[in-house]
Structure 1
Amino acid sequence: SGLFSLKVVENWDGSSDLGIVIKHPLDRETRDRFQVKVIAKDGGYPVRTGSVIIDITVTDVNDNRPVFLNTTYNISVYENIPYNRTVLQLVAIDTDAGSNSELTYRFSSRVNNKIKEAFNIDSKTGRIYAVGKINYEETKQYQFMVEAVDSGTPPLSSQALVTIDIKDENDNVPQININLTPEGTDISEAVDTKKFVAHVSVSDKDDGDNKHVVCTMSDSHFILENFFDDSYKIVLGKKLDYETQTSHNVTVTCRDNGRVPLENSSSFIVHVLDENDNFPEFSQTVYKGSIIENNAISEEILQVSARDKDNGENGRVGYSLDNQASQFFFIDRDSGIITAKVRLDREDIPEFKFNVIATDYGKPPKSQSVNVIVTVLDQNDQPPKFQRPVFFCYVMENLNPGASAGNVTAIDKDSPANSEFLFTIPINSWARDYFDIHPRTGVVTTKKKFDRESNDHYNFGVNVRDPQVPGFSDSANVTVYILDDNDNVPIIEYPTAQNFTTDIAFETQVGTVITTVRAFDKDEPSNAKVIYMLKSGNNRHLFNMNRITGDLSLSRIIRPEDSALYKLEIMVSDSGNPPLSSRTKFYVNVAKSNGTAAELEA
């Protein structure tokens with residue numbers, strides 16, 4: 001082989017030492033084993049030979065440096081990688097053999113502690129793993145040199161560049177800064193909308209979408225207005241109302257746009273300052289109370305109550321009466337208790353209607369009024385009074401007992417509960433035998449049948465009293481007139497049974513009154529007016545009867561043939577309904593010229 005040669009050394013004793021000489025440097029990494037055949041020849045003839053096979057093993061010498069598979073490593077990992085998590089696997093090879101190829105991995109001596117606090121290298125395996133907190137917001141990239149060192153003597157090494165880019169993880173909540181203390185601020189309920197409240201700035205240490213935030217408000221009374229990137233102003237969105245809510249716990253919440261979004265909140269308090277913007281409100285629309293008349297002064301009647309939703313002096317309420325009511329009543333300004341200022345008389349004023357005014361102590365003050373009705377309750381302090389001193393009643397004669405003659409009436413100024421009264425005829429009065437009176441209605445009725453012609457009227461006294469204790473009474477007179485019933489026929493006074501004939505001469509003039517019939521009627525004039533009539537005996541129409549006066553007169557000239565004795569039937573009727581009448585006979589003798597007459601029958 002061209003790599004080896006033989007070196008023969010002749011010894012003094014005739015022996016020879018053979019040596020194999022390397023003609024060129026050997027490279028174990030190229031070929032680590034050779035087999036050489038050595039042939040020995042003698043000097044005889046024929047030549048005799050011998051041979052031997054020699055195995056040559058090339059032993060290693062540390063002549064090769066370790067070689068990284070990659071001279072540069074570029075990787076990306078998320079921040080917050082767990083401890084002991086493999087980040088990168090280094091791989092280097094050493095073509096030497098044995099211990100010369102045994103590699104150890106390590107950081108370059110120039111790697112600073114910051115890197116070593118974050119990562120470590122397994123010296124045997126070359127595994128780079130996390131040993132500390134990896135925070136993108138602190139370090140976005142780590143770059144360092146690593147070495148692979150063999151175990152030869154002297155050891156050989158090589159280096160590789162490792163670049164680890166840290167990727168952002170959404171691990172930071174938005175940071176909110178409000179230029180107010182947590183105790184907050186004071187805002188009057190009178191402030192209009194768009195009023196500036198506070199400035200808000202927001203930041204997020206993350207990157208990319210993880211740092212883009214959207215902010216919202218917890219209370220609709222407030223609005224966030226963005227005027228710079230990540231800068232906002234809080235303004236009043238709608239008016240505050242102290243009476244509805246005295247304070248607002250306002251929370252600003254900001255959320256980033258990370259894959260798993262994170263949010264943060266910051267709060268402050270807005271204290272609402274009261275303004276006198278509310279009127280007092282009464283608890284009822286109408287208040288009703290009552291008091292018994294003849295009351296004591298300052299007697300309590302009722303209490304009104306009003307509430308003002310405002311605070312402090314704005315919500316403190318005072319009470320007053322209108323001018324009309326203040327004559328009769330007093331109201332306590334603070335409590336609203338209404339008392340009597342004077343002694344009240346129900347019969348004078350049974351009911352009072354007035355206004356109570358509730359006024360707050362704000363500046364300027366606000367007021368509201370309510371209707372109050374006070375009823376004065378009755379006390380039995382008024383006597384019953386007959387409505388007239390004399391009552392006139394009328395009853396028809398001849399009616400059976402129990403007939404109504406009329407009624408008496410009385411009044412009592414007390415209320416109905418105290419104004420009931422009883423009518424009576426005095427117990428010792430003679431009239432109790434003739435009349436009765438209903439105790440409640442005052443109707444006068446008869447106890448007998450009356451004859452007007454015997455007595456046409458009756459006078460007696462009646463009493464009225466109330467049944468309360470103490471009771472009151474009054475008296476009056478009653479005159480009962482007996483009304484006429486047409487129960488009497490006319491009485492004919494003339495002619496009489498003793499005087500019922502008269503004579504008239506032939507020469508009697510027309511119109512001459514022959515006689516006058518006289519009659520009367522005991523009934524009342526309306527029934528007693530009498531009418532006179534000829535009922536029979538005047539067939540020749542010789543006579544005429546005056547219906548009113550009762551005069552019987554000659555109605556025409558007497559002719560010779562009229563000479564006779566005339567039997568006249570006279571009827572007297574009254575004016576009742578139905579009329580009653582009486583009859584009588586009257587004879588008239590009409591003489592002939594020679595003085596004789598014949599009797600004529602009608």
Structure 2
Amino acid sequence: MSKHQRVQEEHQSGLEQEWIQAVSRALKGKPADTLKTVTKENIILKPLYSKKDALHMPEPGSIPYTRGTQPVKEMWKTAQSVNQYTSIHDLCAALSSACEKGMNSFYFSSVSKLVSEKDASLLANSMKESNLHYMVDCGEAPHLMAFFAGSLREFGGGIIGTDPYEALMLGQLRDEDMLHALQWTADFTEASADRLNQKTLLFKGDYVHNCGADAVQELAYTFAKAVDYMNWYRQSGKTCDLAAKKTAFSFSAGSQFFMEIAKLRAARIIWSSIVSAFGGDPEAQKLYVHVKTSSYNKSKLDVHVNLLRTSTEAFSAVLGNADAITVLPFDEADGGSVLSERIAGNIHYLLSEESLLGKVNDPSGGSFYIESLTKELAEAAWEKMIQIEEKGGFLEALRSGSLQFDVDNTSQKQSDGLFTQQVKMIGVNDYANQEDQIHESREESRLFHWPEESFSSIQKKYEKGEDVWTQPAQGRIEKIKPVRLAEPYEKLRMHAQNYARRNGELPSVQVAVFGSLKEYKPRLDFLTGLLASGGMIPTVTSISDADLSKPLFLCGQNAAYIECEKDIQHVVNEASADVFITGRQPEEWDGRFSPDKEMTMGMNRLVFLQNLHVALGVANK
């Protein structure tokens with residue numbers, strides 16, 4: 001270490017000590033460690049990070065590729081969705097439009113809408129003409145891989161394939177047919193073995209993410225699938241180099257900005273380590289990653305807030321050095337629109353052309369916090385992946401139900417946080433807009449089962465023009481279903497909206513106020529916000545004018561409650577409906593109101609709102 005470096009470190013150490021002392025004074029003697037927080041991944045975040053948290057980081061393009069697989073930054077692929085089409089001609093027009101708008105890629109997963117070989121041929125021709133990079137997920141109709149195998153030589157670079165493990169989770173594939181599906185993907189991969197810019201093996205983490213998994217679970221279960229596949233591939237007498245070089249991963253980017261950046265960086269470390277363990281060369285250790293903005297945290301309520309969510313998610317994907325990014329429309333839960341799709345595409349340009357992030361090598365590199373978070377996340381995901389392997393691997397985790405239980409448990413914790421407002425969603429459980437209109441959910445895409453015949457057999461059928469468009473089969477694995485965090489609140493608002501259609505106005509509840517406006521307003525604001533998230537409005541009244549046959553809310557400061565104790569007790573005794581009190585009841589009352597009748601910050605708001613809907617006749621029990 002040079003004298004200059006030693007002086008720098010001593011200076012930084014001195015500054016850290018000064019900061020710690022200043023924090024301790026501000027906290028009135030408490031240590032700075034009290035400011036540490038714990039993420040849902042159980043990673044401890046420190047209040048201060050320093051250079052020692054980011055030592056020995058390799059340059060971009062160097063193993064383990066933490067900072068990217070290329071020494072010089074390349075523009076990411078703007079893989080915008082073309083799923084919202086009504087006919088094959090609309091789809092082909094969408095590809096032409098993508099070229100005209102300057103897009104360099106497209107994302108297509110609604111392959112079940114292709115109803116004939118003619119449709120598939122028209123799509124293949126459009127792909128050739130556009131010469132766009134492509135991300136085609138054949139998950140809805142796996143037999144299409146056999147069709148596209150004949151056209152791969154005429155395509156440029158891109159991703160085309162499906163995740164057989166996801167098919168098992170969705171019920172498209174029976175457990176006993178899993179080896180058959182793995183052989184299918186291997187045959188498809190070997191059909192384009194000489195074109196390494198075409199990725200034909202796809203392992204997706206976005207499915208478990210949208211089921212509620214955290215970053216550690218998303219990484220661990222996704223790479224556990226890849227390890228399972230590589231083990232099978234090697235046992236089949238093949239070297240893993242080809243499989244690794246033909247592999248792409250797809251993850252979701254969620255709301256935790258820095259965690260999402262670290263997740264992509266950690267993914268490269270993990271994949272490099274896995275491929276190295278299988279004997280892969282440095283080129284095979286490079287991770288190709290597609291990122292899609294999350295559906296889990298999007299809402300049909302106050303949909304324009306989704307714009308902010310998708311923008312930060314795309315930003316984190318860029319800073320994490322994703323190779324291809326799909327920005328979903330802000331109203332994707334309602335099916336999307338021309339406007340939202342245009343805005344989603346323009347987010348790429350804002351990040352690349354206005355912010356110039358397409359020209360910066362590893363923009364997050366050197367951040368003490370991100371480098372430390374990357375390391376901790378990679379270690380946590382690796383440890384969980386080892387645990388999965390020790391218990392038999394990904395398939396065993398799926399068969400035993402431990403995966404489903406693990407992800408459901410995490411999802412429930414996030415839901416509980418939303419219901420108690422430890423987690424806030426603007427427009428959903430906070431600052432709800434009563435003018436929002438909820439639309440019925442769109443139908444789910446149909447899913448074709450995995451073909452029972454071999455890959456080569458289906459290929460020959462395509463060549464002869466025979467029918468291969470078969471119907472779904474029911475799998476036997478217990479499913480986990482993708483959800484959106486806001487759905488329970490959306491159901492409440494839908495019930496309130498339907499009530500308004502029947503009665504001409506939103507459901508209302510009577511609120512008896514005590515004391516002056518200045519005294520009761522803070523609690524009234526709290527109550528108003530709570531009711532709004534369930535699609536209800538308060539009607540302010542006096543306790544003497546209250547209708548005791550309907551639910552009644554008392555609202556005021558505790559001193560005012562005590563002053564009007566006799567009136568309140570009379571109402572409680574005479575009321576035939578529930579009487580609620582806003583805030584904690586006065587200690588002197590010794591539990592006069594049960595805990596579920598106290599409107600407090602930590603209450604389960606969803607359960608309360610559901611029960612109130614039933615009491616008001618807004619919804620059935």
Structure 3
Amino acid sequence: MSTTRLVTTEDGLRLTVEEHGDPARPCVVCVHGYPDNRSLWNGVVARLSERYHVVTYDVRGAGSSDTPTDREGYRLHHLTDDLVRVVDAVSPGKGAHLLAHDWGSIQAWHTLTDRAVEGRIHSLTSISGPHLHHVAHWTRQRLRLPTPRRLSELLRQLSRSGYIGFFRLPRLPELTWRSGLLPVLMGRLDASARNRRPRVSDAVSGLELYRANMSPGGDQAHVRTTVPVQVLAPTRDAFVTPALQDELPAGVPGPRVRRVTGGHWLPARRPELVARRTAEFVDGLEDTPRHVPDPHEKGRFAGVLVVVTGAGSGIGRATALAFAAHGARVVAADVDGSAASDTARRAPTAGLVTAYTVDVSDGEAMHRFAEDVQRDHGTPDVVVNNAGVGLTGPLLDTDEADLRRVFDTNLWGVVHGCRAFAPRMIERGEAGRIVNISSAAAHVPLPGLTAYSAGKAAVSALSERLNGELAEHDIAVSAVLPGIVNTAIPTSTRFVGGTPAEQRRRRRRATGLYRLRGLHPDRVAAAVLRVVEHPTPVTAVGFEAKAGLLLSRLAPGPLRRLAATGPRVR
């Protein structure tokens with residue numbers, strides 16, 4: 001059931017406003033972009049209106065709202081004033097949450113930075129429409145500090161922004177809209193635009209948005225607001241790159257940025273995703289259900305859910321605590337429940353790390369663990385398959401039980417972790433990361449580490465192949481190859497052959513070697529965090545790991561001879 005009303009603007013235009021749901025519930029105002037009208041939100045409204053008072057409206061010049069008589073009527077200050085008037089009309093004295101797309105998001109951002117509206121806007125969920133001042137600042141940063149990655153991001157965005165100059169041309173854009181050419185071209189550029197046919201009148205009149213507001217050399221003031229912001233950045237947007245939306249202004253409190261699988265017209269193509277993420281964000285601010293992080297938390301990974309196996313010690317513990325130190329919610333799992341609990345107690349903020357007991361070599365147990373994580377915390381954004389055990393000695397002298405133990409944990413543990421969590425990440429439909437901890441031994445064929453190296457080599461190969469398999473779902477899979485890291489793994493390593501006294505002697509010797517190398521688990525954890533932010537298929541940590549990986553690719557022959565004639569690991 002919906003009702004329609006008209007809201008009059010400061011310059012006398014009438015905006016068509018449609019309301020859905022109970023006005024007593026929290027209000028969500030949806031603002032469409034170009035070349036759309038309020039019908040863009042139909043699928044989202046159907047999913048939100050039972051829980052919220054959902055409001056859609058045709059912005060000036062679109063749908064059944066009035067059209068300005070000149071270009072001045074399309075300037076941003078008119079658009080932001082319109083938005084505030086709609087909020088005041090539909091939710092007087094209570095304010096509203098905003099859900100905005102494209103040009104709707106641009107005007108919503110500008111509304112947030114107007115101190116006169118403080119208290120009337122409770123949050124913003126932004127899709128494919130950054131603040132124009134932020135765009136200018138983001139561009140200047142990349143020109144001022146032109147690293148290869150930053151220049152690549154800038155060039156990629158510039159290549160997708162050429163339409164802006166075209167839309168500012170006189171007459172020609174109108175002609176291409178009326179000819180039907182532009183809708184076809186948009187569908188070729190962005191799959192989410194296929195079979196979408198915007199009204200020609202909306203498309204033609206909305207061109208004035210670009211002509212009135214996109215002049216070069218405009219105001220480039222810093223963006224500041226006290227309103228919590230969530231950004232949904234479609235990974236396949238043909239016009240606004242995720243990189244432009246990822247790096248939000250410093251003046252935004254605890255922003256949430258989520259890369260989601262989809263194109264520019266995400267609200268039309270994936271309304272269930274937009275509705276779910278909006279509801280979670282709004283509910284967190286309205287103090288309703290559980291799985292929503294505090295929007296004011298800060299950190300590189302604020303609000304991100306991370307699962308780490310083998311988190312009771314060593315690399316796993318360092319990785320879990322590193323994510324927690326940067327604001328992530330962490331599930332620390334280990335076969336030793338008390339060790340996992342100890343990791344949770346060491347977290348910089350109480351409650352950020354939750355301990356679980358699980359044996360990664362047990363496939364059924366891993367699937368139950370994934371179900372528990374889903375129920376208690378939600379779908380993870382990042383999964384780090386780290387759990388592993390050591391095994392040293394000639395393969396022919398190793399009994400089957402020891403071989404099964406090392407392969408079940410080091411290889412099958414990774415397989416079980418991927419199979420338990422990847423389907424849930426795919427179903428959620430947002431970008432995700434899986435990081436599998438391999439080893440430098442995967443590429444350096446040291447005698448005495450045959451079984452261990454084979455398992456770790458399989459993990460590296462699995463990661464590279466699975467990365468290609470999951471690419472269509474925007475889930476990146478990476479292998480991290482640590483060198484000789486100073487952890488407790490020598491104390492749990494099985495040394496094949498010898499008396500118990502000989503076993504102890506070998507463990508002490510290995511522990512001393514690892515300590516002498518001095519590669520701290522924190523360095524591996526830092527590499528994992530970098531890989532999650534900027535995925536690469538294979539990352540080596542430590543000189544010996546990098547050298548081994550390089551030699552395995554450039555000089556495999558000498559490396560094989562080293563395996564045949566070099567020292568034995570005993």
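Every number here is computed from the coordinates shown, using simple stated rules; none is lab data. Note that the structure is predicted; figures quoted are calculated from it, not measured. Cβ atoms are built from the backbone, for glycine too; each structure is taken alone.
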Work out mean count of other Cβ atoms within 10 Å over residues 81-88 for each of structures 1, 2, 3, then name the structure with the largest result.
3
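Where is Kirkwood radius over Cα pairs in Å largest, in which of 1, 2, 3?
Numbers: 1: 42.8; 2: 27.2; 3: 26.0.
Result for Kirkwood radius over Cα pairs in Å over 1, 2, 3: largest is 1.
Of the structures labelled 1, 2, 3, one was used to calculate relative contact order in percent (Cα under 8 Å, 6 or more apart), giving 7. Name it.
Working: 1: 7; 2: 14; 3: 10.
This value belongs to structure 1.
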Tell me which of 1, 2, 3 gives 1.8 when you compute distance in nm of label points 7 Å out along Cα→Cβ at positions 57 and 273.
2
